[in-house]
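Visitor: Quick heads-up: structures coming right below.
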Structure I
Amino acid sequence: MRTRLPDFPWDALAPFGEIARAHSGGIIDLSQGTPIDPTPDFIQKAFQEASNSPSYPLTAGTPELRTAIKKWATDRLGATGDFDVLPVIGSKELVAWLPTILESKKVLIPKIAYPTYHVGALIAGAQSIPVEIDATHWPTADLAWLNSPSNPTGRVHSLTEAQQVIAWARRADAILVSDECYLEFDHSATSFSILSQTSADNRNILAVHSLSKRSSMAGYRAAFIVGDSALVAQVREFRKHAGMMVSLPVQKAMTVALGDDVHVAAQRARYNTRRDVLRPALEGAGFRVEFSNSGLYLWCTRDEDAWTSVEWLAQRGILATPGSFYGQDGARFIRLAMTATDAHISEAVERLKA
């Protein structure tokens, strides 16, 4: 019998959303990392031009998309050696179902982590074990999740830490999956892909990437995996049987999005500018910001229970996420997303100052 799934965490946040909405100036929702900046026009155009799509799409991806992903993985991630690629229906879907697809029994997840790593293990009927970043003391397992840059903390792993994780995977003959969906949004850090550290030996290693934040395509459900050809083939075969196909218009949009870096740089600048505007106001209100040197979030604390901080902000019309959603080690932290308009970020600053 599968372990009962936990309550959806954001349901617990709903009462604080009501408090924030009651503010005279309305709510400023910084709780979820939901992109609000428009999808670039050239991506929308590719999607629209492929809208006459009467046939089933290829599970493996169109030849053009596969070529685009492989080129991007080589140029941007530094992937070498033999590797394969596969488009998936958003990274959350992949994270939730991968332990089931791989028939995992014991899954290691970061102590402070995206909740779906744990949920994916539960769906698979696997044991979920939170671990510290230092892999030299990890227990044996058949699957481990790495997340750098981290959601929620924005922490970027060091080269040494990444190499220790690879060494663990080699010793344990275990699968290592690196969630790199925030790789494009460095602030004061320098992120890198796990695939750049494998010395062209990609056995048992996968990297997960998403266009949701990179290209403001969250509504398209567009992501992909890169890595060990045998593992990719295993995942692809399962998805063929299960009907897990990325729609053709989305595949066409992904292809053009991966061919352009200009819009990514512009989006990175937006998020980083918002971070630079909001951070001093939070610090002025008594919050201490930790890590937050990459990704879309500010991870901060006033050394009090997270829900106390959430309520304090909600009374000022600002909705934040309690760090406890990401594990007990986050119980005294909150996460604020930069996925709000520049005007809303500026208004949040004024409310914090007041």
Structure II
Amino acid sequence: MNYEHGGNIYNYNDNDIIDFSANINPLGMPMKVREAVMNSAYLWEKYPDPECIALRKILSETEDIPYRNIVTGNGADDLIYRIVHAFKPKKAVICVPTFGEYEKALEETGCTVDSLFLKEENDFCVTADILDMLTPDVDILFLCSPNNPTGQLIPFELLKKISEKCMETNILFVCDECFMGFAENSGTYSLKQYINRNSIILKAFTKLYAMPGLRLGYALCGSENNAEKLQKSGQFWSVSVPAQAAGIAAVKEKKYVCESIGYVKKEREFLGSQLKKYGIKVFPSAANYLLFKGDKQLDDKLIEKGILIRNCANYRGLCDGFYRIAVRTHEENKLLISAIVRCING
């Protein structure tokens, strides 16, 4: 399997590339977060706090989760690998298409992976079929909501049943909510309302606060024991000084988050309606990106016009012709639509 990700603009020499392949908040990093990073420079000659106490305590207030149940990491990806190495599952369940790092991390430890293939005719929604796969021989379940690359949320009634089934069968349920911050009424769809000792929720500052270069994620654990086990897995100094400073500042940016949700929704609807107008199949999304079906060479044609989109052919469960585009600024989104129209018209 090819584990290529979006956002790899370093493969291109042209500085004028508009990157729609990486799902980053189009409003950019909040100014106060930038300032917090720069103001932390006097501490860069010291090792970072390995336990991220200050950051975890402010996250505890925001998430209403005991700080001892929170583990920080070098992005959510880091925590995925640390979870797998900490709990050493023998059998896992995932849905596909989804973020490829779950399967990659599991395969590295020799874990057997059973996959539920989501159906295009259901808009790639997670369905109750997943419950039949949660048998006592399963050790861990990875789900993503909103899912990457589909943008689909798991219905809250089904999420509750999944959480309860995992408790009954003693399955560790890891729910990746890194894009949940872009969804309206996100609290309704979060696993937090059904969290139990077998739950781990993954979150990240990367997407919502537009700080992928700083690498900062965290896990909300339903069990303090599981949090301690996860904390001991992986590298000791996993979060840098500037990343910790950025996280503490970002948590306070409530107005910015509200503005982001509204802006992304408006631009996502604009992109979707424009694509549909030209006969392109677009799938529903609650995140800051859209999955659509187009010409098999569309990404190559667009890169010639200075636009990079995410070819999703390397996602299991998808094939050539599926693409993911990030929601960017209105002007950039108009440029994308114009370029796609030119590609369609030859």
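Only the coordinates and a few stated rules stand behind these numbers; no lab work does. All values derive from a computational prediction rather than experimental measurement. Cβ atoms are built from the backbone, for glycine too; each structure is taken alone.
Visitor: Looking at structures I, II, which one was Cα extents along the principal axes in Å, for residues 81-256 alone calculated from, given that it came out as 45, 39, 32? Show your work: numbers first, answer last.
Guide: Working: I: 45, 39, 32; II: 44, 35, 26.
Going label by label, the one that fits is I.
Visitor: Now, a different point. Kindly point out which one of I, II the value 2.6 was derived from, the read-out being distance in nm of label points 7 Å out along Cα→Cβ at positions 113 and 241.
Guide: Values: I: 2.6; II: 3.8.
Here the read-out was taken from I.
Visitor: With FRET efficiency 1/(1 + (r/R0)^6) of positions 129 and 281 (r between Cβ atoms, R0 = 35 Å, to 0.05) coming out at 0.40, pick the structure among I, II it was computed from. Each step should come with its number before you reach the end.
Guide: Details: I: 0.40; II: 0.95.
Derived from the structure labelled I.
Visitor: Of the structures I, II, report the one carrying the highest value of FRET efficiency 1/(1 + (r/R0)^6) of positions 17 and 329 (r between Cβ atoms, R0 = 30 Å, to 0.05).
Guide: Numbers: I: 0.75; II: 1.00.
Ranking I, II on FRET efficiency 1/(1 + (r/R0)^6) of positions 17 and 329 (r between Cβ atoms, R0 = 30 Å, to 0.05), first place is II.
Visitor: From I, II, which structure was mean count of other Cβ atoms within 10 Å over residues 209-216 = 24.4 calculated on?
Guide: On the way: I: 24.4; II: 21.5.
So the calculation was done on I.
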